[in-house]
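> Multiple structures follow.
Derivation of every value follows stated rules applied to the coordinates shown; laboratory data play no part. Just so it is clear, the model here is predicted, and its values are computed rather than measured. Cβ atoms are built from the backbone, for glycine too; each structure is taken alone.
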Structure P
Amino acid sequence: MKKKRVSDNVTVNRRARYDYVLGDELTVGMALVGPEVRLIRDHHVQLKGSFVTIRNAELWLNNLTLGADTARNIKLLATKKQIAALERAKVAGSTIVPVRLLGGSRHIKLTIAIGKGKKKYDKRETIKKRDIERGKYD
């Protein structure tokens, strides 16, 4: 009997929750080669500054930092229906943001979300709420 392994967060893009109001999330696969897989499994990866674009009806993850390399563009694997839905959201003014990288199972997956950019006053409000929850203003 096989045990189902829980997906392990390799890395989380904490800046995404600060800069964007996140909506629907989608987990997609990644087209990787051997050395890239090893770097991700060894946690030598950063999502900070990376973004998702749609080119030729394909999803691409841009600016992924792997080890010492900085500008890596990696193809993301999603269905045509999912890509079409993301494209409609992008036309409506939203952004596609990488949220977290999962690598605990056999496959390495990326969770992306549709995000709407926050204004400066929204960011200050987020900081204030976080400080109140911590009990800073008691």
Structure Q
Amino acid sequence: MSREAGDTATLVKLMRVAMLLPVIVVAVTITRLGIGGVEGTAGDRRPPLLPWFAVAFAALVVVNSLGWIPKPLISFGNDASRWCLVAAIAAIGMKTQLKELATVGIRPILLMVGETVFLALLVLLLLRWAQ
């Protein structure tokens, strides 16, 4: 894979992760307001506006962008996150059965493929525009 293709893939992944925060806020807001019949029972606690992992992600982006994290800690975090990702993917692979995946239907799969294609095109467009 060329360096430019690797950079594009990295940017697409980052855009997908960055889009999680607004999606989480919308999902929690819909749940809190009970829009579309999506609401908990009367005894349920309201979910936090943002879960802890989303807050931690945003905080780490800010702290790292300000240059407050030492290089060795960044390197360790990169290695640790890579191994955690490998472990998570392996766990999903061990738990996934293709016949169960087929019961999900085509719409969620098309949504995921469409989102990935949209983000890839957006990143390619931005890379061309930045040159």
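> One of P, Q was used to compute helix-only ellipticity at 222 nm (-39500 (n - 2.57) for each DSSP H run of 4 or more, over all residues; to 500), and the answer was -25000. Which one was it?
Q
> Same structure again: For relative contact order in percent (Cα under 8 Å, 6 or more apart), find whichever of P, Q sits highest and give me its label.
Going through P, Q one by one, relative contact order in percent (Cα under 8 Å, 6 or more apart) is largest in Q.
> Looking just at mean projected area of the Cα convex hull in nm², which of the labels P, Q belongs to the structure with the highest value?
Structure Q comes out on top.
> Comparing Cα Rg over 2.2 N^0.38 Å, for residues 9-56 alone across P, Q, which structure shows the greatest value?
With respect to Cα Rg over 2.2 N^0.38 Å, for residues 9-56 alone, the highest-scoring structure among P, Q is Q.
> When distance in nm of label points 7 Å out along Cα→Cβ at positions 65 and 105 is computed for each of P, Q, which one produces 2.9?
P
> Computing mean projected area of the Cα convex hull in nm², for residues 33-96 alone for each of P, Q, which one ends up highest?
Q
> Here is a further query. Suppose distance in nm of label points 7 Å out along Cα→Cβ at positions 17 and 113 works out to 2.6; of P, Q, which structure was it derived from?
Going through each structure in turn, the value belongs to Q.
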